[in-house]
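Listed after this line are the structures, all set down as structure tokens.
Taken together, the values in this text are just the output of simple stated rules run on the coordinates, not laboratory data. Values in this document were obtained by computation on a predicted structure and should not be read as measured data.
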Structure I
Amino acid sequence: MLPAPTLRLRFREMTAGDLAEIATLEIGGSRGPEGWIEWTLRNYEQYGFGLWVIETHAGDFVGDCGLTMQDVEGERLVEVGWHVRTPLRRQGYASEAAGSVRAAARDVGVGHLVAIIRPSNIASQRVATKIGLALEREIHAHGGPALVLGADLAAQGKPE
């Protein structure tokens, strides 16, 4: 499963050869770039999806975007996530990629999609709302407060 290309972006599976590019992203957490790639490869194998590399049609690395399984207060949910290289932010790449990932999730039967975002990350909250997600609840996750934005995909259709 790969999301459909967009006007400016294409998706491909992440590989160990992407280490230098993944290291340019602000991915947070304790995995580090190597662990991030290993986790992503396990997700492909276990779930048939994960974070995909997003790049321009010319092959320039933009970041990653995709689907992961997350534990949200004891419930396993499919999360859409994204990271864009700092110099490329505020150009609509995250919204463009996340919209395609959302459509792919719907097409393979994901019934409910969430994004887990820190309250201080206003830019990612905007991306989530642009792809049709709405605030569902506030939780404590990954060592701090987080917002869960979500949508029922079957009922909602494609975002504008």
Structure II
Amino acid sequence: MKPGFLTALLYPKMMTCSSTISVDEAIMNLAQENNIGISGFETMAMQAAVFDSIPYEKQAEELLKAIDSIRNSVIQFRLMLQAYKDQQLHDIEKIINDPVFGVEEDRDLLLDKRNKRWVEQLKRIMKKRTVFIAVGAGHLVGKNGLIELLRAEGYTVRGLENRE
């Protein structure tokens, strides 16, 4: 298993909730219960290829850094979760750019290029129907985030009301 995947496995452990179900799984279950079709932007092979583009040694270094700074990572992760719930995009971007997350050097591979590919897919899909899009917080923010990219294409993008 790639160290980058192991690092990603740490994130659910940082959440305060006791649920063992992921957000992805909850959305899929809800869609299935309501007979709503689901599709993804990438296959697992495509996601693995992203990590193949980052040197193994660098991934291992980021994993060790994440483990060594786990307390700070937990704090940052919880701040990001709250910013996500509050739809505070500027705060999310600030947290994503924090060196604790290890995104800054590989942002183009991890987020930007993928977002651009996703927007091309969405342009085709949204010609046919209205869609609900759920992605990780890091994919939303910045000039190459999905929100700005879609707005640049002329789409109206709005968050949904958070009803906890």
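Quick look at the values:
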read-out: Test item: helix-only ellipticity at 222 nm (-39500 (n - 2.57) for each DSSP H run of 4 or more, over all residues; to 500) calculated as -8500, pick one of I, II; value: I
read-out: Structure (I, II) behind the derived value 21, 18, 16 of semi-axes √(5λ) of the Cα gyration tensor in Å; value: I
